[in-house]
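Readers should treat all values here as calculations from the given coordinates under stated rules, not as data from a laboratory. Since this is a predicted model, take the numbers as computed values, not measurements. Cβ atoms are built from the backbone, for glycine too; each structure is taken alone.
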Structure P
Amino acid sequence: MALEFGLGYQPQEIYDVIIIGAGPAGTTAAIYTARGGLKTVVLYRAESDGALGVTQKIENYPGVKGPISGYELLTIMREQAKSFGAEFVRGKVIATDFSGDVKKVFTIDGREFSGKTVIVASGAMERTNKFKGEDEFLGRGVSYCGVCDAAFFKDQPVAVVGDDDYALEEAEFISRFVSRLYFLVPGSKIKAREELVKELEEKGNVEILRRHRVIEIKGDKTVEAVRVKDVEAGEEKDLAVNGVFIFLGGTKPSVDFLMGQVEMTGDHCIVVNEEMMTSVPGVFAAGDVLCTSIKQAVIAAADGCKAALAVDKFLSGKAKITSQW
């Protein structure tokens, strides 16, 4: 399977391991692979990546005295991984090619990363349900990428739907182009650092609407409005917009970029053996993509450790996994 993106980007080097996701599973894996001397790159979607990143308070993570926010805990983990030489690169993964000995990973901004092995630790925060009109107007006003499409809405009104720091960061970028931006938050809280929320609130062309749920995306040939419900008031209204950017999360494993190349269950959970390897040699998985019944940061971190040690075994040709202290 050859993927041609036509953007002229050529990978500069081949990593020993590419880790997709910078939550507790991916970051722990990076600590072990980098400390073990493997050239490691971690690709992550947002600073507060995954479920842990948006958790407000942690008090039960071993060795870390709480209370501490999930973002703070992730920061500590990432700094430890970086101290051993792990590289962290922001970029949302949209495609992969596992057909050769060298695996390829592609990000939404057109970059290509090559590695001898891959650890998939992208979590489980994809949406299972879509809004009425979302599929109909995809590419005709509906977008999932501000960096890709914001410029197409120069001096036009748009809506951004989301409730975390990824959505906030995308909204801030989009606001540089558009005439008006409605930031629609389904609930009462935005799961992001207060400084990010304040920065968006202070923009003159942005209006944050909490407790506003999308009912339908409407239009003719392109998007013309989004119908929303003010949950607090119990009223529905149309917002006249030419674009709707959607950055909501959910509980489905984030595995679309695997493009069916590894064995999965009917619930889109990745199947691995006892050494965390998938059905494709050299491709491993850890964390919530495995749909473990108990979802805890410490369990995801343990998965990441196991996957990292298995990568070391795979690359070195050892007969068995070697413990690392």
Structure Q
Amino acid sequence: MNGDGLVLECRDLRRAFGDLQAVDGVGFSIAEGETYGLLGPNGAGKTTSISMICGLLERDSGEVVIDGHPLTTKSVAEKRAVGYVPQDIAIYPDLSAKENLNFFARLYGLSGVERKKRVDEVLEIIGLADRANDRSEDFSGGMKRRLNIGIGLLHSPHLLILDEPTVGVDPQSRNAILESVENLSTEGMAVLYTTHYMEEAERLCNRVGIIDHGKIVAEGTRRELIELVGQRDRIRLRATGNIEAAAQATASMPGVYEAAARDDGLDVLVDNAADALTGILGTVAAAGVSVSSVDVDEPNLEAVFLHLTGRALRD
């Protein structure tokens, strides 16, 4: 890891396939303990970018740096710092969960007590300790995906790349996968996460990069991206009393962009509802209004994504 705490830095990545410019100047970084979401519609350049970051695909130009060291397709030591979990499940169905993990642990160079300890740890992390000796061909789709993730974790990588890890899994397994990813970032691992489910990105990712037509068209935290396209939180108050006076008083508050009276209450537009709500409630109460309920509508990444790409994430 370099002095800035960055585990991954990729700069100006480019790759063409004939006349198709699949990746056109992609660059971003991921710090220790950070989960970075790379979101884009099909054909946007996600898979090509990931393949270059992992050193699986030659790039036409650009640079990938892992832990402060350049990574190429010929790198060996640098690749050991990366755990890659592909979208396609890559396990041996005739082996048990433990046998799969032991096999791949040997490929990573783990042996003896170290290998046994790490296999047992990973089985706990992915929630398969109680099914360790069962053949993986008998597992549900979600359990197979959890085992797939476990294989990527065996060598304790500094950077874990997860390419749509919850596709086609049941809700229980999906939640288990998301909890595991949350725990990994808490423990200091850098995670690069791609998904077709916007709610996963909102739950897991500290920052998001939106890729379209091979370019990063926007990047930032959820709040930064929402502000980028002018989206704001809406607070809906159901109330009785002098609503017009309350609306006028609220509209003059710092951070309030609009306050509109309704027959049964008022609507207030703000940048950050969590920060503004207490002050707004105090203001309307002082204006002689009694509030019976509060609803907060927060704009989501789906609205941002549609605004920037003109397409839904799953298109």
Structure R
Amino acid sequence: MDEYLLEIRNLKKYYPSGKNQVKALDGVNLKVKPGELVSIVGESGCGKSTLARCVIGLETRTEGEIWFHGEEISSYGKKQMRPVRKQMQMVFQSPYAAFNPRQTLGAGLREVGKFYGMKTGEIRDRISVLMSYIKMDEELLSHYPHELSGGQLQRLAIARALMVKPELLIADEPVSALDVSVQAQILNILAEIREKENMAVLFISHDLAVVEHISDWVAVMYLGKTVEEGRKEDVFSQPFHPYTDALLASRPREYPWQEKSSIMLKGELPNALNLPEGCRFWPRCLHSQAGLCDKCEPEWNQQENGHRAVCHLVETLGKTERRVS
């Protein structure tokens, strides 16, 4: 068995904008082991969803490589990608846009099985298993999408993605459009299914509480680049990059008596058409050093357990100091 199910190597995706280019992804590297749940977190516009769409083949990369099961798939055409897509499926953010409004939900699930050559009996048995996973009555499959709630539709979207037993599920903000109470249900169901199916998950989110709850490994993105990655417990307990530290400090308190950390970033998010020289985060960083951070692009600084960050000041700062309010 390959050590890594998915490997992303120096992936770039540029969009033309007049005479310039928007660098949605600018050299992203990421690895996912079989059965592992890797979360990608960052602000809106950092490139999380673009990364997911490039991996699944919905966007064409500008440069770089995507390896799946030891095969380089980033240059595959539609015919070559068909058997690969059977092994990697995707759940999107909006459950309301995920289904054909003129088709019953059961027909939508069966259609996936037929497309990938499953026999009628296999499809029926697989749907029964999946409906038990998502804790829904099979009678609901005779309904149309508009007759169900967003939470019910998202559970069915997960079931549909799992029809052909994929080895990798890409979940792009799967709970952000749902109520908080429903989010918890979906996340618990996803965790249970992942264990039962021994499936790897690439989870895209901007919600740190969600990421901390479900992840094995965390990658933090900022303006098209990965700036920190490591085991969940390492990233959340001792962030190396000042941006990660600022994200964690922005979380609300779990209990009223807890002290709240507060890190005020300088300025605004830079224009994607005019990115800063050197480190992309330096204009907003409280610790940036003139002549270094604003001139030289930092390299990965590796610490224990694979925990690493792209920052000139990892060794100098150690654990970034937080201000308490």
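Tabulated data for the structure shown
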read-out	value
For Cα extents along the principal axes in Å, for residues 20-59 alone computed as 40, 22, 16, the structure of P, Q, R it came from	R
Structure responsible for 3.8, with distance in nm of label points 7 Å out along Cα→Cβ at positions 68 and 92 calculated and labels P, Q, R on offer	Q
Structure (P, Q, R) behind the derived value 1.7 of distance in nm of label points 7 Å out along Cα→Cβ at positions 100 and 204	Q
